[in-house]
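Structures follow.
Rule-based calculations on the coordinates, nothing more; no lab input. No experiment lies behind these values; they were computed from the predicted model shown. Cβ atoms are built from the backbone, for glycine too; each structure is taken alone.
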Structure I
Amino acid sequence: MVSNTSSHKPRYAFLDLYRGIIVLLMLEGHVLREILEPVAKLGRTFQLHELFHGLTAPGFLFGAGFTFAIATQRRWEKLLTLNPAFFRRAWRPVMLMLVGYALHVPFLSIQKTLSTATTDEWKQFFAFDALQCIGLSLLAMRVWLVIVKRERVFLAGTMVFFAIAAFGAPIVWNLSFSNSVPLIVASALNGQQGSLFPIFPHAAYVFAGANIAWHFLRASERGTEETFVRQLALGGAVMIVGGFTLDTLPLQLYDQHNFWTASPNYFFMKLGLLILLLCGLWKFENLGRVQTHQSFWMPRWLTTIGVESLFVYIVHLVLLYGWVINPTTNVRFWFGLQFGWSAAILVSVLFVAFFVPLAFLWHHLKKQHPLIVQGWCWWMGIAVTYSFLVNRW
């Protein structure tokens with residue numbers, strides 16, 4: 001049985017820095033992809049950019065699993081039964097999924113959606129994105145923990161979930177579920193209906209993050225944190241080299257699959273890169289010079305963006321792509337596919353710069369006026385739900 005951690009709750013700055021870097025890559029990549037002119041996307045520079053940008057969503061998923069482990073270990077005893085603490089924690093992943101689907105709703109009216117939504121709009125509505133994938137994965141681990149109540153069994157289960165999601169992806173992606181299960185389920189399983197981040201293989205990043213974080217925290221308690229991080233970094237390097245090497249072999253385990261979406265080899269290459277990034281940032285945080293001048297080497301603006309990554313993620317989607325309330329008042333509508341590299345980079349920098357004070361403001365309000373922030377969030381949720389249910393057109 002796991003004992004509850006002490007009242008001292010350290011904040012891991014390297015994790016905030018990791019999330020901050022992922023957020024910056026996300027903001028830059030999403031803006032650049034939307035406003036860069038088509039001819040500029042044909043060059044190798046954009047192809048290289050896409051390889052780096054491809055790490056942002058896995059980075060969010062991996063970080064969500066890591067954060068889950070930290071929060072769960074701190075409240076272990078309170079989260080083993082169906083008590084108020086469990087339901088408070090379980091509500092968060094449910095909320096993530098609801099927000100994810102709300103961001104895809106074609107009209108702010110259930111009547112109009114049911115009567116006029118096209119097949120493509122229904123596919124877009126049910127498309128499984130990062131928020132849904134994170135939410136369902138966290139909820140699955142939360143329920144699994146209540147069922148087994150033992151650390152070893154819990155960790156073994158997460159590794160089984162990890163293996164199924166990662167190694168089952170090539171098989172599941174070749175299956176068509178459109179005629180056998182509801183669209184919402186089919187969209188969650190693979191990308192044949194247009195989902196960008198279905199369970200296979202993306203949930204495996206969440207399970208990997210939770211399992212690695214769990215062992216990292218245990219190593220910290222034993223005083224072997226540095227040894228663990230060194231071994232973890234070696235494992236990440238092996239994943240990268242192994243994934244690349246296995247993909248070049250003439251004998252393959254799977255017959256046909258899309259390398260960029262379902263290949264376990266590509267999955268482990270990306271996971272290895274994320275592990276190396278996290279280990280590098282841990283090492284960076286623990287350098288003497290960084291600890292002495294932390295405000296310079298680990299700037300607060302970057303770690304704050306990392307802490308408020310969910311807020312930044314949701315707001316940037318609305319401002320960049322638009323929503324039902326601003327379909328023609330967004331960056332994509334104004335500047336979509338218009339700029340060359342120089343102008344596109346400038347717009348990306350301005351877009352990122354806009355979110356720095358916004359994240360600071362949101363962070364300040366959460367710390368100083370938590371009841372106001374919670375009330376505003378509930379009011380927004382209730383208002384949107386009410387409008388969706390009541391609006392006739």
Structure II
Amino acid sequence: MVTCFCVHDLRAQLSPPRVRIMAWNLLNFPSTSGAAADSTNRCPYYRTVVNYVNPDILVTEENSTTYSTTWFLNQVMNSSGNTSYRQGTFIRSYDSSNGIFYRDSLFRFVQNVPIETDLRDISEFTLVHKQTGDSIRIYAVHLKASSGTSEEQQRASEVDSLRKVTNRFRTGTEFIVCGDFNIYNDQESAYQKLLQDNVTDDGNFVDPFTMHGTWNNPSYSDYHTQSTRLNSVGGGAYGGMNDRFDMILMSKGVMADTGFKFIPGTMTAVGNDGQHFDESINYGTNNAVPSNVADALYWSSDHLPVYAEFLVGSTSGIEEESMDLSSLVLYPNPISRNGILSFNLKKAGTIQISLLNSSGQLVQMLANERVQNGQQDIPINLDPALSQGFYILSINTGNSFIYRKLSIFK
């Protein structure tokens with residue numbers, strides 16, 4: 001427990017604050033055998049995973065009873081006398097429900113507003129970061145399961161209900177959607193509707209990963225979240241790791257430089273080392289997590305949890321007096337091909353300027369050179385083959401590490 005709290009303390013002390021949001025399909029908690037049985041059988045495994053990841057917010061799906069979230073709070077999140085977490089208002093939905101747990105020292109819970117669909121409600125959780133006053137809406141989904149035309153149509157209908165809400169927000173509003181989407185490929189209607197960027201609204205979501213085609217194949221093994229088991233274990237799916245059902249998508253406002261800002265490269269399917277396609281997550285050696293965590297993932301649920309990290313508050317000009325680099329201006333932005341990055345450097349040194357895609361992968365190294373102190377103007381010359389869209393500009397001087405949103409248009 002000491003290690004976990006230290007990790008959180010380090011995140012909380014960063015400027016701007018850094019928070020970790022995780023989503024997890026718990027697999028019908030508590031099980032049909034009841035909460036008492038799960039206290040012995042599954043809660044120790046849940047605790048192992050939660051203590052390892054140490055989320056600041058945890059969103060859960062498949063909460064199966066009215067007391068599910070209270071039991072999980074006491075037996076898992078706040079076990080052994082810990083009182084760090086609180087639960088948000090729980091609203092029971094048809095079939096199974098969504099829950100949310102948050103670190104009380106960091107967040108204030110505002111409300112849970114259900115969005116009704118023909119199957120399970122989508123939960124709109126709103127929280128406020130106590131230190132900065134920034135608010136975030138988190139939509140928890142558990143879309144219709146299984147493949148087939150009618151199932152795909154049902155998922156698309158559920159997404160329509162969500163977009164009717166998010167399409168009403170003003171430009172730049174910060175929200176994310178997370179949970180079990182049960183989507184099989186990037187051409188499925190529900191996925192297309194989530195990402196559809198309309199001229200008349202700003203209600204669409206951004207997927208940090210670009211994954212074309214059907215996701216149930218070895219080339220996407222790094223992203224799979226179901227199933228943790230090769231064989232049947234106490235209900236749930238089996239067949240090994242081969243589906244990308246669990247995701248965290250976010251609004252364009254979350255990609256901006258203030259409020260809640262996604263940190264590229266932090267999206268993580270806990271325990272997925274890319275080496276367990278069609279296998280149990282704890283088979284042989286797992287290179288992503290310790291063996292006890294791999295075992296806990298196997299025994300607790302048929303889904304891996306997924307988390308991402310976010311900066312909270314202004315990320316423009318934060319404590320510039322303590323940084324090597326200040327007065328950063330990029331123009332033009334949006335950019336078509338060529339531009340200028342202007343900044344002031346306190347002392348001479350090497351600067352690296354990289355262009356990343358929305359998942360944090362390097363697409364072009366723009367500069368890696370030694371520069372003098374003082375005002376600098378660095379030319380930005382983009383590869384003409386780059387596609388139109390959203391990118392991240394990464395500026396690293398050794399002591400300063402800054403991200404800026406960059407939009408490329410053709």
Structure III
Amino acid sequence: MKRKIGILLLSLAMVFSLVIVGCAPKAAPPAAPPAEEKPAPPAEEKPAPAAPEEETFEWVAQAIWPAGFTSYKDSEEVLRRINVASGGRLKITLQPSGAIVPAYEILDAVHAGAVDAMVSGISSEFGKFPTAMFFDKYPAGPSAWEEYVWLYKAGGMELWQELYDMNKINVHVVGPMGASSAESFGWFPEVIDSLRDFKGLKFRTQGIWGDVLTELGCSVVTMPGGEVYEAAQRGVIDAFEYSTPSVEWSAGFHELRPVCMEPGMHAPMSLFDFKVNKDRWNELPADLKQIAEIGAQAGAVYMLASADYDDLAGFENMVDYGVEFALLPEEVQLEIVRVSNEIWDEMAKKDPFFAKVLKSQREFLSKYRALMGYKQPDPALMEWPQK
């Protein structure tokens with residue numbers, strides 16, 4: 001009996017389990033994996049806009065010197081360096097004296113825009129603007145380095161530009177691009193022993209030095225440097241001054257007169273300037289203006305060093321050739337200083353701007369020379385023994 005009851009219970013349990021299973025909800029089929037998203041096709045790339053082509057500027061400049069002169073070759077080198085520094089965006093081509101306009105007409109040509117720029121000595125402009133003498137050589141004036149300090153730091157550059165602006169000359173002064181130390185005083189048939197020796201001499205020069213020589217009794221003749229050799233050879237002039245030993249050697253002046261007098265009281269330095277038509281200058285972007293300015297400043301140092309170094313060889317060549325070098329007597333030098341300063345003072349009375357610039361330079365030189373005379377050793381006291 002018990003066995004029957006057990007079987008009955010087991011059967012009921014199995015039936016109950018089947019009922020429960022049958023009533024349970026069916027399991028959901030496994031979810032299908034999500035469809036793989038296809039990447040969007042890449043957008044069509046547009047070419048980058050082309051960089052605007054950089055504008056280039058081409059200038060033609062004329063120098064005051066013939067092509068064979070050392071100053072011309074050095075000027076070419078300085079302008080070449082400016083061209084390179086600009087990455088080819090500023091291209092300046094230099095032409096020799098007379099290639100486009102006559103030597104003494106360069107400023108007018110640049111003013112009018114017939115020539116873009118000029119490399120010159122402002123002494124050729126003394127006839128137009130007497131005040132120009134303070135920006136180049138003049139008797140008993142500053143040395144090259146004294147001039148640089150005055151121009152760059154003591155207001156000289158501003159006065160230089162003011163000179164052209166007040167005279168309505170359409171020119172921008174970039175600045176000095178070179179210089180030399182003192183020029184040779186001059187070439188003579190005989191040694192100058194006294195002031196009497198100046199009387200009646202037909203002397204080639206230019207600028208304000210001509211006024212001083214006239215006071216000393218000379219008959220002054222003005223002509224471009226390219227005409228000096230022939231004029232001396234033909235006897236049109238008795239004596240002449242031009243430049244430094246290296247330039248004068250390259251020009252062959254040692255063949256013309258046997259005596260070269262020193263020191264160069266009339267031109268303690270000679271400045272070479274770089275000026276540009278103002279409209280051409282204003283077309284330049286700021287970076288090219290600065291490249292031109294810095295290039296000119298570097299050229300000022302380079303050409304001064306080059307001129308002084310070349311003068312060593314030029315002087316030695318002339319000594320070997322047989323040129324007689326002689327020093328002006330001290331009384332002659334002092335008379336040149338006295339006469340010069342009297343002339344400057346008279347000019348200042350008639351020209352307020354001349355007076356303004358004279359005052360600026362005199363005050364600067366007085367202080368600067370006092371300092372240098374105090375702290376700078378005298379080269380004559382430090383001469384090395386000859387071996």
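In this comparison of I, II, III, the computed figure 0.9 for distance in nm of label points 7 Å out along Cα→Cβ at positions 85 and 125 is attributed to II. Assign the value 14, calculated as relative contact order in percent (Cα under 8 Å, 6 or more apart), to the correct structure from I, II, III. Working through the options, I get structure II.
Work out the source of -14500 here, i.e. which of I, II, III gives that when helix-only ellipticity at 222 nm (-39500 (n - 2.57) for each DSSP H run of 4 or more, over all residues; to 500) is computed. Label of the source structure: III.
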